[in-house]
Structure I
Amino acid sequence: MIKNYKLAALAALFIVFALPMAQAQKEVPIPDVSTDSLMKHIIELSSETYAGRMAGSNGYDKAARYAERLLRRYGAHPVRQEFRVECNEVENCKFNVYRPGSKEKRVFTLGNEFCCAGMTGRGYVDAQMVFCGYGIDNGVFDEFKKVDVQGKIAVVLTGLPEEGIVASNIAEHYATLRDKARTAEKHGAIGMMAVNISNSCRANEPQGRVFCGELPHLTTFPILQLTLDCAREIFNEELMGIDSAISQITRTRKPCSFALLKKAEIDVNAFYRPTAATTNVVGMLPGTDSRISDELIVIGASLDGVGMQGETCLFPGADINASGVAAVLETARLLSKPDYRPKRSVVFVLFSGSEQQFLGSRVFLENYTKLRKIEAFLNVQNIGCGDSIVLLGDNKYPTLTDIAVNRDSIPGRHNIMHNPEKTNPRGDAKAFDAIGIPSMVFTTHNGMQHNRVSSDIWENIDRRILTMTAQLLVEATCELGEGLYQGRSPRSRAFRF
């Protein structure tokens, strides 16, 4: 009888203590994202109203105000983190090519066959063109040695030659358009045209860029970026076609520089500001559990894009990265509902300066006073195109990425692409990772077909992959908001800028 009494008492105690444990492990309520809500944000932010959302521009400021209004509506109390960036707004550009003595000129259209480099100088030039390969003038690989570019326009290739043609420690000095432009100017060139041979865009579509390399800015040195098809037309009936010239450099591992018979007329009107004002938009949704509401889950996406040039060259940025912004705003909307409010507080950050080496994420961390309280960072980039979801960060933070992977393992889903190799956080998440904050990036596989080009419009958004990825983001946030995940090391919490 005594034994039975003791067993009964132990059973009763087990029931008492097991009850709250079972309640703690109860399935977290998860809201469903709205595809229409996601698309509404993408359609709005990729419209001409925001002119491509270049950091420092009026269009970006309008986009920041749009995000602030919504976060305020969702109770996330938005504030601004203001800082300075380079901003170069191309107001118009004319580009013609002709043969000396001919009255006919081939007029190229801004945004159709070419665009300006992000940090082009302003000015007018009318001169002969000279092909200078990759724009390298190192002693063992000097592409200016056998040509004269004095008073002429240098035509160069973007990027660098194949590995081994030029030593990597030498090649790094010619990697950006500003590097190449400074080299060309040093040899007497008065302007430069860069032929875009990147695999990240099609041969007939101009690709916008903001970051072109480190200062100084070449104020009166025009820099155009041509599509490969545009260059093919220009090099037609010259000593060599552009494709043949590229192949010869690769095959012979030697310079292949020559003067073109044609001349180019370039007229760029650009308004450059070295320290234009821009801002991160930061909002916080307070947690519901006073015991852990000071613990923070941060969700972020880049709000800025590559802007607009003149009246004919708009880079809408629907996928890159209005899609990520839409997912952040949709998460804020859903978690603001009483039934889905998390126990931890959730911080929503929309970064500026992402097109300038992810400057905004560094500014956020350097100025955020509650740095020690951040438990995890979820980054959303380019989720509007592709065939499957990709999670980056499993190399360093497997227990964090497992939260999303486990959510995706629900029968009937299987949307995540499982990479054979472990990955690290990238983009805006790199700054968080650098100081030990567990970070995970939501992006897609095979989703870069509209990489900073004019066809990155809302009509090309794949609503299925967009909705699936946004839903997974919401589910991972809800689970992290419960307070069970603890990924920070004591060392990372002690970090100080």
Structure II
Amino acid sequence: MTKKITNKFILLLATIFSLLATNNASAQNNITGRQSQQKQALLTYEKYFDDNKEKHLQEFMELISIPSISSMPSHKADVKKAAAWIVNKLQSIGMTTAMEIPTAGNPIVFGSWDKAPGKPTVLIYAHYDIQPVKESEWDYPPFKPVVSGGKILGRGASDDKSGVMISIWAIEAMLKKDGKLPVNVKFLFEGEEEIGSTHFHDFLVNHKDQLKADYALNADGGQASDTDPAIVMSLRGAITMEFSVKTANIDAHSGQYGGKTPNSAVILSQIISSFYTKEGNVAVAGFYDKVIPLTAAEKTKLKQVPYNPAKDMQFLGTTAEAGDATYSPLERIWYRPTLEITGIQGGYTAPEGSSNIIPSNAFARITCRLVSNQDGYEIIDLIKKHIAKNTPPGASISYKPSNGGFARPMKFPADTKAFTYVSNALINYYGKEPIQDATGGTVGALVEIKEQLGIYAYSLGFQQPDEKWHGANEFLRVSSIRKGQMIYCYYLQQLGTTADANK
């Protein structure tokens, strides 16, 4: 009896193991088949990009040629023109929806493809507005882009019209070759990022249902180099302000009144000098009160980031470093707050001639980069108190209302599925783990996306640090376009496949 039971048990185990082996083999075959299909599809997309390379380059030139400068009212029509151009492009590739959505400022461009029921939805953020230019400093006209030495030169080529177009081209290839997407996609292209995303909060509050998504990407991001992928894990916040010093109703003759009349330019310089300690820190009382020190883990991660300060100095043409040397250069530019003078004017400043006057008015523009839990409104109040304390008799101070919003700092976690999907896409192309880096810059919209929509917008952009964002001769590497196109396609493929596997 016992022997019969034992034989039956052995037979049952053998049957179970056989079924498991069959199921495992079937699952493995399914995975292998799916991977083969994905690779074949990627080759198809790559051929599409090859076949349309010149067409895409021409489109990129057209968009760059539109001077969509959000900080200058004289270019409001150009901002509108750029938005309309992008809407037309989205319509041409077969998006379900493509439209301009008005705000109290510049329009938002929204596009969606929603024909993948049961699949995740990805929200892709970028901005189409750009910084002003000093045309005299450019080697080429900034709004007549050219290709030279493997670079596309023009204002906005890197920051951030590359983010707009690379993501659109990836969707275009998948729709044209497959007739569908593996997931649902929503585009959200902002026209006020360069002035602090002034109306972005209200837009998100009023359109939460329309923008609902499972994952989000920030196409206004970059890679560490041609060969080193990166995901931005921390951003500083920002505030801007402008103040003026007035010492008289008119400019005075420097010979007739010099030596007894207050000089607005001198007083402005004295106030600016009072902002800083000799160690290079900000001397405004309370400025650092809410700065949270880096954790031991963050300091360890910071040391793992490859960085050569001399390379930055060579790129900028500088001969010395500023700031508190008790902090490393990366710590100063990523995790410490700053107060920078971004513009200053007083007296006669025309390129030619001179005027022997004592200026009656002078002004300065300030940008502060914020970290941790610093509040922009509180920082401005502290600066105003400092200015009042350091203004001598005979001078009065006035403030110009800021035309930009206050962007808060933000950090991203590395233990989420959303991070893993972006990381996998970069690993697949570059063959190495992405650097988890930070930026001293600001993308205020990302804080709003997290707070209003409940999702982190991880960076997946292809700008590189030396591409002269906001400066003269801004450029984008032509090679970055192909990288970005393929990585976006892989990312979307991966997300669609994972959704199937999780059913």
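Tell me which structure, out of I, II, gives -13000 once helix-only ellipticity at 222 nm (-39500 (n - 2.57) for each DSSP H run of 4 or more, over all residues; to 500) is calculated. Answer by label: II.
Here the criterion is mean count of other Cβ atoms within 10 Å over residues 51-58, and among I, II the highest value is seen for I. Comparing percent of Cα pairs over 24 Å apart, for residues 187-282 alone across structures I, II, the highest figure comes from II. Largest in distance in nm of label points 7 Å out along Cα→Cβ at positions 107 and 339 among the labelled structures I, II is structure I.
I have 1.8 for distance in nm of label points 7 Å out along Cα→Cβ at positions 379 and 459, calculated from one of the structures I, II. Which structure is it? Structure II accounts for this read-out.
Which structure, out of I, II, was Kirkwood radius over Cα pairs in Å derived from, given a value of 24.6? The structure behind it is I. Structures I, II were shown, and Rg and Dmax of the Cα atoms in Å, for residues 355-450 alone at 14.1, 43 was computed from I.
Can you spot which of I, II the value 1.6 was calculated from, given it is distance in nm of label points 7 Å out along Cα→Cβ at positions 299 and 347? Mind dumping the intermediate values first?
Working: I: 1.6; II: 4.6.
Comparing all candidates, it corresponds to I.
Values in this text are rule-based calculations from the coordinates and carry no lab data. Computed from a prediction, not measured in an experiment: that's the story for all the values here. Cβ atoms are built from the backbone, for glycine too; each structure is taken alone.
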